[in-house]
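Presented below are the structures under discussion, each in the form of structure tokens.
Quick note: the coordinates plus some simple rules give every number you see, no bench work behind them. Model, not experiment: these values are computed from the prediction. Cβ atoms are built from the backbone, for glycine too; each structure is taken alone.
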Structure 1
Amino acid sequence: MRWGDMDAYGHINNVQIVRMLEEARIAAFGPPAGAGLPGVEPPAALFNDVGEGIMTLVVEHKVRYVRTLEYRNVPAVVEIWVGAIKGASFDLHYVIKDPVTKEECVKASTHLAFVAESTGRVLRLTPEQKEKLEAYRA
């Protein structure tokens, strides 16, 4: 959490919460190809292993704010796992916890798909991608 992530009430702003989800997603699965080099290899190099001309796109976010996440000068705890794996898309689920109290503050999910940059068409998941995702499925 950063000092600038707070809103006028001293809570972490809702826009910053979605950014925290993005950071957790990149830390777990790597940055999209061509978006820079990771400093540490992610546990599952899924996003940076897609082929040339393929984008990893967010289809939908769902965020439920269970309680306010107060600013702390230590990182929040973000748990992330794979949910549904479909033919051409998959879900990631998150829980953000207060780093001091360990209380759940946010429950969220992101629906993602791989899309061909040249056509804008959604691509079916390969067996290799499904296998990688399955390893992190809860």
Structure 2
Amino acid sequence: MSAAIHVTPREAAAEILALTLWGEAADRPVRAIEALAALVINRLRAGVPHWGTGVAGVCRAPFQFPCWNRNHPRHARLRDIPAGDAALAICRRIAARALAGALPDPTGGATFFHDALGLPGWALGRPAAAEIGGLCFYRAEDLT
């Protein structure tokens, strides 16, 4: 008989954030992963309803992070993360720091982002607050 494993809400939130970071930025520099974690925390603090409630809600809000879209190739990768994956270990450490409030925000308060290789319509003619590791970050006030 095996004992049930108890996961606290904080541990569950940290894992969802880590998986989001891995799904969106595992192949990017650590600084980009940290910036994406800061963006999630910025969205959490902003409390915008369509971004969801709590870390899980923000990470899994529809059409916000492609890795959680079941029809996106990144979603399939989340189900097949190799045991002992070094990038996931990094993402877990960054997620823990972000949730503990120990992660500086290199984005200047950004709540929007996109891959620098593409330019979504909402970003046309708008200045990015930061470009870090191939990701462009924007503050809400810069988009109006």
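Using distance in nm of label points 7 Å out along Cα→Cβ at positions 57 and 113 for the comparison, can you identify which of 1, 2 gives the largest number?
With respect to distance in nm of label points 7 Å out along Cα→Cβ at positions 57 and 113, the highest-scoring structure among 1, 2 is 2.
Comparing distance in nm of label points 7 Å out along Cα→Cβ at positions 73 and 97 across 1, 2, which is largest?
Sorting by distance in nm of label points 7 Å out along Cα→Cβ at positions 73 and 97 in descending order puts 2 first.
Check the numbers for relative contact order in percent (Cα under 8 Å, 6 or more apart) across 1, 2 and tell me which is largest.
2
Where does the value -5500 come from, among 1, 2, when helix-only ellipticity at 222 nm (-39500 (n - 2.57) for each DSSP H run of 4 or more, over all residues; to 500) is the thing being computed?
It traces back to 1.
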